[in-house]
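J.: Please find the structures below.
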Structure I
Amino acid sequence: MPRLLLWLLGLAASAWSGAVPCGQCLPVETLPEPLRAKSRELLLKTLDAEALYTWISGLKPMSSGMARFEFNVARADLAAIEEARQLASAWRCGDSVLATVHHFQRVYEGKRYADLAVIHRRAFRRMLERHADFFAPYGITPSAEPLEALMAIEYDPTPARLRGMGYFFGYPEHAIDFFVQAEHDRLRTGQMTPRSFYSVPTFARAERGVIWAVPLHAPVQEPDRVFRRQAEKILEEYRRRRERHTTAAGVDAVALLREWLDDGSGFCSLDHPGAAERPARAARTDVPRRK
């Protein structure tokens with residue numbers, strides 16, 4: 001098959017999948033100049049934390065907590081939250097990712113809290129499909145906007161909230177089952193169920209990077225091992241790429257992700273299969289290249 005035809009077929013496949021030219025993925029350059037460096041710094045913070053496993057492969061359909069906020073509900077100063085939302089507004093790659101700040105329902109001592117969240121849209125949709133029976137009573141279907149699903153669960157006052165959040169974060173189901181049952185027991189007895197914790201490393205934290213609760217002294221289960229193997233493979237590749245994109249000025253998180261999410265034809269999307277396995281290669285231009 002002629003090489004031009006192969007390129008055109010690849011171009012069509014990329015367009016059909018919602019991919020965009022890599023120069024339009026994570027367009028931090030479109031932000032007001034004073035926000036560009038801050039957006040890049042915050043993006044790197046998400047990659048160094050557990051959101052790496054959302055950006056790459058959707059192992060965690062959603063990650064949050066990379067930046068946290070609080071405000072007095074009686075005299076709400078939302079300047080920091082508004083800036084964070086602006087910074088994250090450039091974290092788009094076609095329609096394959098959603099990044100924003102979401103609030104929590106509960107108010108503690110007059111304060112409400114909020115978190116930065118990154119959502120891998122296709123992984124999130126697959127999660128909603130797998131657990132359709134759980135989400136149906138909320139009116140949530142696989143095509144629901146992630147923030148609608150997130151807020152529906154956030155405002156549930158029952159332990160079901162913990163199950164929904166566990167699904168969002170991609171924790172193993174046995175850990176979610178334990179955590180929900182432990183909350184039921186706490187509400188019934190007033191006592192916290194003894195527990196141990198299983199953790200998976202991130203770049204920023206070799207210990208307690210991604211963490212979930214399990215029964216006290218419980219043996220490690222195969223879903224824990226599977227999650228860890230997948231995460232460590234991604235983390236190993238991230239370390240290589242992070243070093244490649246480190247200069248005296250720091251780490252260029254935008255260039256790193258654009259290169260990683262490139263399907264090989266200059267188009268980028270979080271949905272490209274095999275992104276987690278592709279090794280680093282020489283830097284590309286930010287536009288599709290003809291062969």
Structure II
Amino acid sequence: MNLKDLLKSIKNEFQKYNLDSPCLEAEIIISEVLEIERYKIYVENIEISESKYKKIKELVEKRKKRIPLQYLIKKVHFYDCEFKIEKGVFIPRPETELLVEKTIDIYRQYFYPKKVKILDIGTGIGNISIALAKNIENCEVIGVDISKKSLRIAYENLILNKLEKKVKFLLSDIYENIDDKFELIVSNPPYIKEEQFEKLPEEVKKEPKKALIAGKDGLKIIKKILKDVSYYLKKNGFLIIEIGNNQIKEIKKIIPKGLYLLEVKKDLSSFDRIMVFKKI
């Protein structure tokens with residue numbers, strides 16, 4: 001079987017299981033196992049060894065069981081970086097790139113070329129911290145999380161992206177182990193309601209529940225971040241936070257004194273996704 005036929009066969013299998021991007025996922029699995037760029041599937045006649053073919057089929061069968069593709073290939077792309085990932089940690093989402101983009105814009109508009117300190121709450125595998133450190137030349141980033149496993153992988157990603165001098169990761173429940181003040185605080189916290197969990201796609205339900213669910217209203221962590229954020233922000237500092245669908249009205253009710261809602265940025269689906277606050 002040549003590569004094009006193999007691709008078609010896998011794509012057809014994925015379509016039967018109603019996967020969102022059957023052709024793309026088939027390309028990714030083949031290219032990862034064969035260690036080739038995706039376009040070569042279409043233009044080169046590469047021989048597939050029996051062991052490689054077996055590995056491809058194993059991944060296809062696991063994907064049909066709704067195991068997230070990122071867990072299978074053990075990597076994920078975010079912003080302009082590549083990250084290691086393992087089963088049992090939160091998978092970065094493309095919409096979170098908006099948070100990184102907005103933070104970089106704020107730095108350039110309000111702080112450049114000064115050095116800034118950035119706190120990343122709920123850093124996960126370190127994708128936000130590392131993307132910011134890579135794109136903001138004059139910065140120092142601290143990423144915190146309550147998951148030891150996530151922090152271990154975050155440190156591996158730090159080494160992978162060669163940014164050990166600019167980023168530090170700490171085990172901390174939000175501000176618990178933080179004793180500094182920052183120009184920028186960013187977070188992609190859990191924001192899904194408990195009652196919504198069973199309605200989530202099967203792939204999402206295979207991610208750690210703690211990284212997804214935030215109480216009955218989905219605002220448990222966001223409330224904690226907002227409650228004490230003014231203490232950890234320097235004057236004229238910014239909080240940039242990702243929120244869930246239809247949460248903005250409730251969040252506006254709990255904005256603490258001294259914090260001004262500067263902007264709300266929508267995602268590509270026109271949902272309110274990023275809230276930008278300024279300490280005044």
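Please treat every number below as a calculation from the coordinates, not as lab data. Here the structure is a predicted model, which means the values were calculated and not measured. Cβ atoms are built from the backbone, for glycine too; each structure is taken alone.
J.: Please compute relative contact order in percent (Cα under 8 Å, 6 or more apart) for structures I, II and give me the label with the greatest value. Intermediate results must be reported in sequence, preceding the final value.
T.: On the way: I: 24; II: 14.
Between I, II, the highest calculated value is found for I.
J.: Ok, one more. Given a value of 20.2, 71 for Rg and Dmax of the Cα atoms in Å, point me to the structure among I, II it was derived from.
T.: Values: I: 20.2, 71; II: 20.5, 66.
Of the structures listed, the value fits I.
J.: Ranked by distance in nm of label points 7 Å out along Cα→Cβ at positions 41 and 121, which of I, II sits at the highest value? It would help to have the intermediate numbers written out before the result.
T.: Values: I: 3.0; II: 4.1.
Top value of distance in nm of label points 7 Å out along Cα→Cβ at positions 41 and 121 goes to structure II.
J.: Kindly point out which one of I, II the value -13500 was derived from, the read-out being helix-only ellipticity at 222 nm (-39500 (n - 2.57) for each DSSP H run of 4 or more, over all residues; to 500).
T.: Details: I: -13500; II: -10500.
The correct label is I.
J.: Let me ask you something else. When distance in nm of label points 7 Å out along Cα→Cβ at positions 33 and 193 is calculated, the result is 5.7; to which of the structures I, II does this value belong? Could the numbers behind the result be given before it?
T.: Details: I: 5.7; II: 4.2.
Label of the source structure: I.
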